[in-house]
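Below are structures written as structure tokens.
Here, each number is a calculation from the coordinates, and none is a lab measurement. If you're wondering where the values come from, they're calculated on a predicted model, not measured in any experiment. Cβ atoms are built from the backbone, for glycine too; each structure is taken alone.
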Structure P
Amino acid sequence: MFISVLDLFKIGIGPSSSHTMGPMVAAKDFRDRIQAFLINHPVPPFLHVRCTLRGSLAFTGKGHATDRAVTLGMHRYTPLALAKLDVNELFQKLWLQTTLQIDDSIVIHFNPAEDIIFDRGDPLPEHPNGMIFQLLDGTGKTLLTETYFSIGGGFINTLAEIGQLVAPIKMEVASSCGFPFDCANQMMKMSADSGLSIAAMKRSNELERMNDQALNEGLDALWEAMRTCLEKGLVAEGRLPGGLNIKRRAHALYLQLQSHPEKATLNDWLCAYAMAVNEENAAGHMVVTAPTNGAAGVIPAVIYYAVKHEGATQEQVRDFLLVAGAIGGLIKHNSSISGAEVGCQGEVGSASAMAAAGLCAIKGGTTAQIENAAEIALEHHLGMTCDPVGSLVQVPCIERNGFGAIKAYTAASLAIRGDGQHFMSLDNCIAAMKQTGLEMSIKFKETSLGGLAVSITEC
């Protein structure tokens, strides 16, 4: 199994990788397919595009800005291209447009307010994050259609692709890399047999596809985007959009910690850093999926603490990301990182496990200790629901990232003080997460139909 660290971590915009970035990529892909289709087919006098959102995308799409994402994608924007733009201003302009200009002679009717449909019926059987795009003529006849699934982390599959997958992600075959570990036990055996660390094996796999300079530049760009997002969140004030009137807190917390550093604890710093990232995500600003947007604050917070407070070097940051990427790839391959599929255990739980492994690695942990750190962090997120209040990635998501970072740091500390021997393996823990997710009620898998999302009492 191989998935590049530069694919697992993506630079884009908030508030959701599965509900914002994935649908945007799908919409752009369908727009491109329309263009290719019309080159080889007669063009009727009237053309119309419709997008139907199903499952979790329908239930929480409004709060997760899925309609905004589809609109932007239909106008050929990508998450990466939007990372440094004023998305709100651009979206307001595009929302009012009712046509898509394919070329000088072809106009397609597309009114986002009417043509993006939130279908709250049964989800599509293949995945809870489904969307159906259609190109129609003036009689309502479908000329071109494609079904997409947003499978977490900004990844998408078509209907044909998802049916061919053993795991919910496109991956390259084992023969495509020198250390093709499909599970943690294989990873540890390959490390023992080769004498290489997890970071070294992951780097070797990556270098079969790119040179060392390209890999380092890619890793450095990811960390730079994470750092920029975090530092912007530390100085931003005001209230978050969406209707809950949630006040940003990272800035005030950070000022307190700076004013009285002698009273600041590790937990305080980690919460300030993680919350800063996720407040930026909730505002729809630039963020790095790590491995999702909803969990985007955990890994940057732990790295930022290691750099600012413990003197971690640039090379250690690269190793951190490589190890985190290796663990994240195992989780994606053997379970899921989609909140709509397995709940928040797959988002913040996965991020915490990845961060714990990365931190343990740069602190000198052995391969066994790194695997143990990831298992500890993931184990203590098992069963965590995804029940965002108001369908927004704010409550409990922002604080939850702080706690995910704290658990990651604690897990790494526990593991590195042990000898790597432990009762529950990471592989078993990942399997438990998958089974727990399968048995979890749909109410608790990013639909806002249960849990905290329906527990607000006004008195």
Structure Q
Amino acid sequence: MEIKKIKDNVYSVEKEGKMNVPVRIFASEKILNKIKKDNSIQQAKNVACMPGIYKQSIMMCDAHQGYGFPVGGVAAFDTKNGCISPGGVGFDINCGVRLMTSDLTKDVVEPKIKELINELFDHVPCGVGKESRIRLDDDEFDFVLNGGLKWALKNDYANEDDLEKCEENGCMATADHTKVSPRARKRGRRQLGTLGAGNHFLEVQYVDEIYDSEIAEKFGIRNKNQIVIMIHSGSRGLGHQVCSDYLRKIENDLPEIFNNLPEKDLAYAPTGTELANDYLGAMSAAANYGWCNRQIISYETRKAFARVFEGEKLNLMYDVAHNIAKVENYEIDGEMREVYVHRKGATRAFGPGHKEIPKIYRDVGQPIILPGSMGTASYVLVGTDKAMNETFSSTPHGAGRLMSRHEAMKKFEGESVRKQLEKQKIYIKAASIRGISEEAPEVYKDVDEIVRVSDEVGIGKKVARLRPLGVIKG
């Protein structure tokens, strides 16, 4: 296929065959050469063939091959004559990230980092098979699925500020618990407040660099060496089952669509159909579960910090999803249109003034939290007006994998990775050595390059750089 350079850090695959729109790739030449090594660009071309897609099928610079849609893919479909696709959200619905700020500094925390990480590990269940300490009856579980963080607030796991500083205030109104299968409910029943495995983590970090002091101050990042806490998790087994359930429903109920797909995980339901509405209800319920999951982890994190650093309080900076479909409005071809924006491994990036941004941040733009891999930097950025026009208000969600977990297992030995990180004064505690092997820093693309592209293209402007002191993983 021919890939044309449009301008610095922006490439295009023009319409051909059954494509309704072109593919746009936001990447440096260095990263594009890595993206070309898998099937993700072809996946983006497949997305461009779907009904009702507007403007372009988008690939972020952290893109890599996924199921159906590429990870790092963004697409917007008309809500009346388009479609909604479980593959465009992914299996871990509302996998997302949140950042909490503290008044502590690196010189205070670093001498106690092992004690702190061990305390966090005791408070937050992590790893395959670990269960929550929370037990809910059916009515309470329905409240989680329909109400999201409203449930957490009522039960004293959250405060009003936590809801204010969360995407959707932690509750998608389109949620419908009755569209979540009994099997999905069973899988999620005992996982609320658990970190999970894979690339999920809880990381104690310090502020390494501040690029925009005015916006950083607004976000609660005041000084270099300030301690912050990043949490990355999602909707666990419940979200995975919701995705599986609806892929199967589309296969069974819409064979005329399913049997003509280039890839089965690209399955979609036409907008306005009962199946499309049912998936939206179930996906939204799983998203609400995901926000509650990160909130319970935050609650336990606050308790652990208060034990090690007596009386220390942690404030939520922001919580944002990066696997989700949302109803949003954009000007397209001179008209305001309502669309389903699918972000699969991409972060919402609203610019200044958007009504969905918390009032405290509205004059500067939405906070963007972009994690690296353990051992590398993470970043805080801010959303822009340019992102609204270029990428349906989206920017990368992380570093993006370079190799599969199977490849990583063959190449990296977990204990060696752990020792290497400790030499860098990064203390890691994991539920399994295998998890460390699969998530070695070298498994991922260069996060600094990812952020440089986002900043230079203007779809997410740099605010601060963070570095790890300690990490817990599944």
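Comparison across structures P, Q (criterion: mean count of other Cβ atoms within 10 Å over residues 363-370) gives the highest value for Q. Once FRET efficiency 1/(1 + (r/R0)^6) of positions 227 and 371 (r between Cβ atoms, R0 = 25 Å, to 0.05) is calculated for all of P, Q, which comes out largest? When FRET efficiency 1/(1 + (r/R0)^6) of positions 227 and 371 (r between Cβ atoms, R0 = 25 Å, to 0.05) is calculated for P, Q, structure Q comes out on top. Thinking of P, Q, which structure, once mean count of other Cβ atoms within 10 Å over residues 43-50 is computed, gives back 16.0? Answer for the origin of the read-out: P. Quick check: -15000 is what I get for helix-only ellipticity at 222 nm (-39500 (n - 2.57) for each DSSP H run of 4 or more, over all residues; to 500), calculated from one of P, Q. Which structure matches? Only structure P yields this read-out.
Quick check: 22 is what I get for relative contact order in percent (Cα under 8 Å, 6 or more apart), calculated from one of P, Q. Which structure matches? That value comes from structure Q.
Taking FRET efficiency 1/(1 + (r/R0)^6) of positions 35 and 67 (r between Cβ atoms, R0 = 25 Å, to 0.05) as the criterion, the top structure among P, Q is Q, with the largest value. When semi-axes √(5λ) of the Cα gyration tensor in Å is computed for each of P, Q, the one that comes out at 32, 25, 22 is Q.
Identify which of structures P, Q gives the largest calculated value of distance in nm of label points 7 Å out along Cα→Cβ at positions 219 and 419. Result for distance in nm of label points 7 Å out along Cα→Cβ at positions 219 and 419 over P, Q: largest is Q. Calculated for structures P, Q, mean count of other Cβ atoms within 10 Å over residues 203-210 is largest in Q.
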